[in-house]
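Every number in this text was worked out from the coordinates using simple rules, so none of it is lab data. All figures in this text were calculated on a predicted structure; none of them were measured in a lab. Cβ atoms are built from the backbone, for glycine too; each structure is taken alone.
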Structure P
Amino acid sequence: MVKWTPTLISANGGGKDHHRTTGALPPEEMIPSILLGVGKVHFDAERIDKALAFFDQIVEKYPRSESTAEAIYLKGVFQYKSTHNAKPLKMAYERLQADYPTSIWTKRAYPYRLL
């Protein structure tokens, strides 16, 4: 249920909610948020390469966006899940610590520093 407008919901063809953006955002925040949602839909459909391409686009084109730290975190997690190699998790933490030290995503990646 939507209680606040505007609300953008990234969902798959079956209606599963993957990402929500609530409230008005300027284009430099709205676009990366939409890209993040599309990437999450692709990942859940096991289209890892497509998901990673969306996250790379966020990181490259919108480095100051609120969505960028989450994209870095998810990229590390998704690469780990597809390869079972822990190196992307540690790399994600190191990048987050260097570029987004106060982000909640850096805090969530904190255990990966030990890998």
Structure Q
Amino acid sequence: MVVTGARSDRGTIEYGVYDRADAFPSDEGSIARGEVPAGREGARITVTGLKPGRYAIAVFHDENGNGAFDQGFLGIPLEDYGFSNDAPAFFGPPSFDDAAVTVGPAGTTITISLE
């Protein structure tokens, strides 16, 4: 996957991959997660070992490097984030179905824009 729109090259781009609606996008529910260095030109993330199927992906720019998705008053995000399909978040994350992408036997490449 390619993640675009980082405000700076500080910190990391954190990601989680989910295969179930009831787990998306909780920390405990991801089947794969990790981080890569942030870059203003974008970040490339390769997730291996996924079987063909439907997955939703959540990413955020951990600009301050504290390992957490920082939120302010009333849960308003303080760090940029995004979801597969560039599914919009409105008073909470999008549904699994809105963010789900299909991964085939040969894999797939998606782009996620940070907001």
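Here are a few things to note about the model shown:
- With respect to volume of the Cα convex hull per residue in Å³, the largest value across structures P, Q is given by P.
- When relative contact order in percent (Cα under 8 Å, 6 or more apart) is worked out for each of P, Q, structure Q gives the greatest result.
- Of the structures P, Q, the one that 14.4 was derived from, the read-out being mean count of other Cβ atoms within 10 Å over residues 28-35: Q
- Calculated for structures P, Q, FRET efficiency 1/(1 + (r/R0)^6) of positions 20 and 84 (r between Cβ atoms, R0 = 35 Å, to 0.05) is largest in Q.
- When Cα Rg over 2.2 N^0.38 Å, for residues 36-99 alone is calculated for each of the structures P, Q, the largest result comes from Q.
- Entry that produces -500 once helix-only ellipticity at 222 nm (-39500 (n - 2.57) for each DSSP H run of 4 or more, over all residues; to 500) is calculated, selected from P, Q: Q
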